[in-house]
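**Student:** Scrolling down, you'll hit the structures one after another.
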Structure 1
Amino acid sequence: MPPAKTLRSYRAPLFESLESRQLMSVVTLNATGGNDTTNIQNAAKNSHVGDTIAFNKGNYHVSGTLLLPAGRTYVGNGSSIQGSGGNLLRIDGTLAGGGQTDFGGFTLSSGVSMIDRVDGIKFHNNTIQNVSGNGIMIANWINHGSISNNSFTNISGTGVYGYCPNNTSIDHNKFDYAYEGVHILYYSHGANNAVSYNKVTHATRHGIELQSSPQGLIIEGNWIDNWLPHVDASGTDSHIGISCATGIDKGVTSKNIFARNNYVGGNGIARGAWATLGIEIGGQLPQVYNNIIYNFNTGVTSGSITGAWYCHDNKFVGLFGTPIFKEGGGMAPADNLNNQRFSAMGVGGAPAVPAPPV
């Protein structure tokens, strides 16, 4: 007699119902010729994560701050958004957002563009112009971000200013006629960041200023020159090409900082202005190498250094002070190898002015 068959339990396959699935959509906007604030705001408010909001090319006028949730793609198609002063827009990771945000192809005028608490953002190929304040403001923090290939002009504040980016690159941007190109305060949170291949011209104060205690920072391939006058409280011209005055914040010491392959020119700086520095460096074991520094009082200065620091293979041209200075009782570099000093650019083996990054 054959053995009795054992009945096996059966589970039906699980399928996601179409009713519960959120399908991605594309919303298209057109400029009205009047106040476009409500139309843009409604499109953003009614969108979902993964949606695309596309602006047909035109001139859009807004009268308040646009609140744009993260996790969407905003396509400018060459459109302009004209504000009325104050904040122009705010890309916010707390507004029903999530996922990657992409914002590109716009001309943004007369208002600050804010990015706040966004995990995953590409802000690229935009023109930011005629702003009273900062061009882009990173509020609180961003993570896994890229601010790249943007053009900033006529900015009364800093081109990109803000706090605590992580895993973020600020690269291939052009800053012209801004108080500073980039100014970031990392505090004890900023890790694995890069400020690279930016062009800064006609800055009023510093080209690039990075503060507090970043954990892993590459400053590379930047091109800074052609300054506007800036007179400090002592009555002298005061500029720093790259200021990385980092140290200790909340018990966290800045570390793994590399300033390399930068060109910092001093055209527009008054000869003899003692408060002018090419590169200022701080932190734990920072390295400064393969830079060209021209027409400053001081080439490289060490600030708050922990352990040792390294300065080698730099070219100092036309300095009217010392190539390497120990600021505030700092220490001399541990290597100081292959640094060269020349009287003028392109003469006697000195390098020529390199081409700016594209």
Structure 2
Amino acid sequence: MKLNLRYAVLTLLLVATFTTATASLAEAGEASTAKAAGAFESAMKKLGVTPDQAGFMVLTNAGYGQVGGETTEAYLDLLAATTGRTPGTKTLLAVNTPCYEPLWFSFFRADTKDVVFLKSGPEGFGQQTFNLAPENIFQPDAWTAAAKGLVGKRMFSVASISISWAEGADWTMLKAAELHDHFCPGLNAGFIIKAKLDKDLPLGAGDRYVFVGAPPICAMDVLQSVYACTMGKKGAFSMMVPKAAQGAAKDGVAPILIAMRVNAKKDVCEGMVLGLDWSKLGSATGVSQKDLSPKGGSSNPLFYITRTKMSWKLVQMDMKDKMVCIMDQGRFSGPASLMGKVVNAGADPYSVLPK
């Protein structure tokens, strides 16, 4: 009965989506959208999947990328109508990319790890196929060969998000990866930090978080995504102060974040300094700091392979096993005005924290 209800709801959703898509796609241009629909059907045929089938997802920059200088939000409706993929089923993910980036789509099948990548061009949509099975794509030659195709620099986005999705990354993680445009160890660290805050510095009535990334790392995008603490709303601040962080290191671990819980009505600011122990992350995942810093830096495929591999491993771990990688390096408290003092500290925010 529940299964029948699920399919009934999905059918109604797709009918409604198709109706909406018909109207919105008319504005996008019939020729362009007809080519897109044909490309979607070709990709599904190549993967051997159908719209009513579970176990495949579409990753895209539709809504962000452009076609002929025009916005592409209408293609999200076309995708849902053609493929049966929707955000509500965690099978349609929209990656935040620059507005000037060409429109692209990545069709991924979880069991085979096959990808069909589509990218818009002057003549329509080009197509590339490759495989993301870990035993394959974690080899430099395989990664390099795939990255030389249409996917290009989006290889990291497609590979890291797709295989993490296949391992069951939850919705909050996927939403943060959409914003950040890939999964990486730093993004995973953001969720470990969230677990730490929820346990040891939870929000109460009238409370809000204010974060200072000092220096900033990828975890900041998680905190923005899950707590809506944006720079524009003065919920997050970033300070490129590596020397100050090293000066505040404890047991060889430098801090990365000052997390403050502020309640203006109660005139209270309580916080903690958190560090990330990369050696413990390495022990847990089998990817060391040395592995993350290959010769040649980001020009070496191992730079991206190791980050994808570590993220893939972390997604599979229980949170209690990951919590040991976040170091509580000190607590502090004061009046609500302390928050302003910290965010305006300039070169060394750690120096103004109460001892």
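FYI, it's all coordinate maths here, none of it is from the lab. Since the model is a prediction, treat every value here as computed from it, not as a measurement. Cβ atoms are built from the backbone, for glycine too; each structure is taken alone.
**Student:** Rank structures 1, 2 by relative contact order in percent (Cα under 8 Å, 6 or more apart) and report only the one at the top, that is, the highest.
**Tutor:** Numbers: 1: 8; 2: 13.
Ranking 1, 2 on relative contact order in percent (Cα under 8 Å, 6 or more apart), first place is 2.
**Student:** Work out the source of 27.5 here, i.e. which of 1, 2 gives that when mean projected area of the Cα convex hull in nm² is computed. Could you put the intermediate results ahead of the total?
**Tutor:** Details: 1: 27.5; 2: 20.2.
Clearly, the read-out refers to 1.
**Student:** When you work out distance in nm of label points 7 Å out along Cα→Cβ at positions 274 and 298 for each of the structures 1, 2, which one comes out largest?
**Tutor:** Working: 1: 1.1; 2: 2.5.
Sorting by distance in nm of label points 7 Å out along Cα→Cβ at positions 274 and 298 in descending order puts 2 first.
**Student:** Given that helix-only ellipticity at 222 nm (-39500 (n - 2.57) for each DSSP H run of 4 or more, over all residues; to 500), derived from a single structure, equals -500, which label among 1, 2 identifies that structure?
**Tutor:** The read-out comes from structure 1.
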